[in-house]
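Structures for review follow.
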Structure I
Amino acid sequence: MSLRLRLLLLIGVSLSLLWCGVAAWTLHDLDRQLRRTLDQRLAMSAQMVAGLMAQLPSPRAGALPSFAGIHAGIACQIVSVRGEVLLRTPGAPEVKASRLPLGYADQQIGGVHWRSYTVEANGLSVTTADRLTERDALLAAVRWAAAVPFIAALAGSLIALWFGVRHGLLPLERLRRALSRRAPDALEPVDSRNLPGDLQPLVASLNDLLGKMALALSRERRLTSDAAHELRTPLTAIKTHLQVARITQGHDAQTALTHAEEGADRLQNTLGQLLTLARVEGEFDWEDGGVALANEVVDLAARDAAPRQAERIAIGPLPQAQLALPQALAVTALRNLLDNALRYSPPGSLVRLSVWREGAFLHFEVADQGPGLSAESMAQATQRFWRARQSADGGSGLGLAIVAAIVERFGGRLALRAEEAGGLCVILTLPARD
């Protein structure tokens, strides 16, 4: 069901019920007031005739004036205490006085329904009466005359409602048309200058979503381009070394195969890093039900980063703390930091790893003795496929990008600081559990 139809039904039904309720209440009150007015007219006519009769010296049949013009449409009958009919207006029903109770009464006389009023005064019984058919016809005419304005007002309101809803939804229809005419890759913001205030939050949210989509699309395009470039290099090297191994023999062939194996390892490492980055930035659920303890995370990360050079990592005291993120991601983040520190430090130099807790966070500090980074390089270090100039032949350039993605996903922090004595210090801050 469209929004326009839903608004028309909701407001139209509510408006119709309101108008019908007001009309029913008004007609009911009008009917009651009109019936009471007609009854009062009967009573006043009877009392007036009784008052006139009291002024006559000796009322008797045939000696009374004509009361045919008391009120148009009212029949009148005057009966003495002996039951003698002294006067009956033309068209009045012939009824015995004993059958007429005092006050108001509804009776059927001669197949005609009457509404009568009887009063006794000075030994006379005065009765006035209306035909109920005439009274009902009058009431029906009055009801119809009162209902027509309500019907006309309701119809006019519904027509005005239809035009009003149609005109009020025109900005939304223009927005729909503008969006439907857009190309699939058109992600520029929607113009909201001529839109009403009610649509401004919607358009602002839409523009914010378009901005995020444009950023994500640009990032994915850049990732695709960078990944293609990065994967092309080791594939080309592998192919070249295999060709050399095919046309050579002995030591040269063995060296070419060794270089091809190194290129395959580098390609495998890059693909693994790309897969990890995609899973971290996606909706993949890393929860495995396990507990990420700080000491286990440090042991696993150090073992993965330096399986043959464990003595190069100097680990300080470890607090008894539990991390508020999956163990696999915590190990991945810390392993990438240690791997970078070992790669960029001189052979045989130590990499210091310090861990401490501060409030609701656990801090991992990795300090190396390498050449360090400039302020400009530290600002670019978390970009995908970025590598320092002096290490252009090593690593995939995705290590710090993965760490930054993990930090962003779980509300941590990543800080890089140049040491005064040389080298780079990286502080990884991750949320801890109580």
Structure II
Amino acid sequence: MSEPDTIPKSLLVIGYTWPEPNATAAGQRIMWLLQGFLQKGYQITFASTAGPGAYEADLESLGIEKVRIRLNDTSFDRFLSARRFSLILFDRFLTEEQFSWRIRDCLPNARLLLDTEDLHSLRYSREEAVRKGRVWRPSDWVRDPRFYREIASLFRADLNLIISKPEMELLTGEVPLLRNKLVYVPFGSLIEEQGKVQSFDGRSDFVFIGNGKHRPNLDAILQLKGEIWPRIRSLLPKGKLQIYGAYLPEHILQLHKPEEGFEVKGWAPDLKTVFGKARVQIAPLRFGAGVKGKVLEAARHGLPTMGTSMAFEGILNTSGKVAFSADTADDFARKAVHLYNHATVWERALSIQKTEAAKHHMTTFSPLTKALEMLEKPIEVVPEETRILENMLRDEAFGRVRYLSKWIEAKEKGED
């Protein structure tokens, strides 16, 4: 295939789903990245194989073209050759697996950027450890079946955006050859002027926010219902907890028990109002990865979070003794009630969390600028052993996926 020239500052974003910033933290993250690329003068096309989302952002109003693409279909090759994008951004490693071989074939001069959102293999390995009742160790991560797929994607991309410093440390510790292919780009959220927010005395009730398609959130809700909320109610008999989230499944909706102060509300179109009224957000996450948008957003709206160490990972270190973090049900309930009842403890927790959250609420796109500058550096800056591994993984994976994809396409079209 001949090698077409690329069109400068033309960006194709391949999303695992369409952005839903009012429903998911991942949606907030990708919208921040899109705004950054727009500010830098990129013409953007957002493509996805996903069906319509219930809470999709209006990309067209931002001047971003939306295109529905198909898996295992040569129509995508024709689309690439006609558009000649200079930069491709994969939203999560799964889209890199599905489409990067076609892009390398059709647009060999394009640069490939992967935003991990979070390390999926890390999240799943932690869930497995919780399910089996054991303490998670890095060796569990390496044994997870997704680990090698995800690491291979990171090698094949030209550069990878990592959202969490702990994840940067894990990656460089376990796979040091990746070091030159990683750049730390925080969660990212443009600051909005909040004006005057309610103080301690003007607030009441607990709140939990969590998208129902994200398994750590579902686990946390079940932990709240079965283990933590009964303990809180025993200490605070009139306490009330409101649970909000898009796509909450039926078994979660059925947990709604107003007489127990446990209210499952569903999707909230305006989190500003929810965060503005509650006194304490509770986030008893037992597993996960990345950075928790719910903690960052709550702090921005003047609401402190009572969370596990997992909830604060990538935001602040809770390994010391702090009044707003605990990892057992008894300690969590006791500290949550103490935080709820004492204004000085509440104000101190909020101050600490706002300071750390501010590092993720940026008025500029300097971290993204750094990533783009790294992409423009000569490829020689990558060590030769990394380059060899990168080419080997591309060759092996692209050959395997290429023939499988063509076989699937032929089968679907009824060809022999």
Rg/Rh (Cα atoms, Kirkwood Rh): greatest across I, II for structure I
From the coordinates of one of I, II, helix-only ellipticity at 222 nm (-39500 (n - 2.57) for each DSSP H run of 4 or more, over all residues; to 500) came out at -13000; that one is structure II
Any idea which of I, II comes out highest on relative contact order in percent (Cα under 8 Å, 6 or more apart)?
II
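One of I, II was used to compute distance in nm of label points 7 Å out along Cα→Cβ at positions 27 and 299, and the result was 8.9. Which label is that?
I
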From which structure (I, II) was distance in nm of label points 7 Å out along Cα→Cβ at positions 19 and 115 calculated, if the value obtained is 0.7?
II
Given a computed value of 0.00 for FRET efficiency 1/(1 + (r/R0)^6) of positions 147 and 187 (r between Cβ atoms, R0 = 30 Å, to 0.05), which structure among I, II does it belong to?
I
Between I, II, which one scores greatest on FRET efficiency 1/(1 + (r/R0)^6) of positions 43 and 371 (r between Cβ atoms, R0 = 35 Å, to 0.05)?
II
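The numbers here are math on the coordinates, done by the rules we state, and not lab data. Remember, it's a predicted structure, so these values are computed and weren't measured experimentally. Cβ atoms are built from the backbone, for glycine too; each structure is taken alone.
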